[in-house]
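The following blocks contain the structures, represented as structure tokens.
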Structure I
Amino acid sequence: MSTKPPQDQVADTERAFAATMAARDLEAFSAFIDPEAIFFSGPEPLHGKAAVLKWWARYFEGPAAPFSWEPDTVEVLASCTLAHSSGPVRTPDGKVVARFNSIWRLAPDGAWRIVFDKGEAAPPAQP
């Protein structure tokens with residue numbers, strides 16, 4: 001069990017999750033996904049870990065990651081059982097193109113696993 005505050009645990013978990021994309025490691029990515037996960041990717045929500053992995057495998061093809069992400073906001077329930085993380089999604093050249101929102105659940109083994117994930121286009125830049 002980590003001695004870090006829960007918000008730091010979730011932020012660290014989100015960063016480790018994102019690092020799997022940079023490392024091109026779909027198997028490691030898989031370890032962060034809850035079996036009941038729902039990802040809002042593609043034309044229809046993806047229900048379950050297998051559906052998420054099938055869809056997301058395309059992002060792990062090729063030598064370079066097509067995008068990256070990092071948390072800038074994390075909130076955790078007082079019960080420390082659910083958490084929300086959010087942050088920018090960037091192109092390889094650093095342009096912010098979207099914002100992700102993820103819900104994490106603390107598993108019985110002490111690991112945080114993602115149960116909901118949804119991205120949305122970044123708002124237009126303000127003058």
Structure II
Amino acid sequence: MRLAEIMVGFSLQKPKAVIAAMLLATLVIGAFIVRVHVDTDPENMLSEHERVRVFHALTKKEFGLHDVVAVGVVNEKHPDGVFNPATLKKAHALSKFAATLVDPNDAERRVVGGSFISHSKRTCPSPA
């Protein structure tokens with residue numbers, strides 16, 4: 001008898017035991033899932049000593065380059081979209097708060113400064 005036939009026969013004869021084993025395995029795996037850390041930063045996919053990564057870090061330092069975080073603001077309730085005093089005040093407060101953020105483990109890793117680049121999906125009326 002092959003292993004597959006033995007397993008199918010056992011699961012047909014003892015379905016409650018198979019379900020209990022699967023539940024136990026799910027709980028055990030689920031207990032360890034909190035220890036999983038997913039790092040999606042492409043820079044960390046290379047070794048710290050990889051020539052390309054070292055060159056990239058030196059270039060960023062030489063030219064004062066920093067990572068960028070983009071925040072999109074949408075206001076579909078106001079006729080002027082985000083270009084109204086209340087929404088702009090909130091966006092300004094958010095940027096002032098972001099400027100205070102510092103990595104507690106490395107003071108060099110902080111928000112450097114802010115600049116706003118705005119874009120409106122509205123089209124300007126064409127001159128008649």
> Out of I, II, which structure matches 9.6 when mean count of other Cβ atoms within 10 Å over residues 22-29 is calculated?
Replying inline: II
> If Rg and Dmax of the Cα atoms in Å comes out at 14.4, 47 when worked out from the coordinates, which of I, II was used?
Replying inline: I
>> One of I, II was used to compute mean count of other Cβ atoms within 10 Å over residues 38-45, and the result was 13.6. Which label is that?
In response: I
> Looking at structures I, II, which one was relative contact order in percent (Cα under 8 Å, 6 or more apart) calculated from, given that it came out as 7?
Replying inline: II
>> Once distance in nm of label points 7 Å out along Cα→Cβ at positions 30 and 46 is calculated for all of I, II, which comes out largest?
In response: II
> From I, II, which structure was helix-only ellipticity at 222 nm (-39500 (n - 2.57) for each DSSP H run of 4 or more, over all residues; to 500) = -14000 calculated on?
Replying inline: II
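Any read-out appearing in this document is the output of simple, stated calculations on the displayed coordinates, not a laboratory observation. Here the structure is a predicted model, which is why all the values come from computation and not from measurement. Cβ atoms are built from the backbone, for glycine too; each structure is taken alone.
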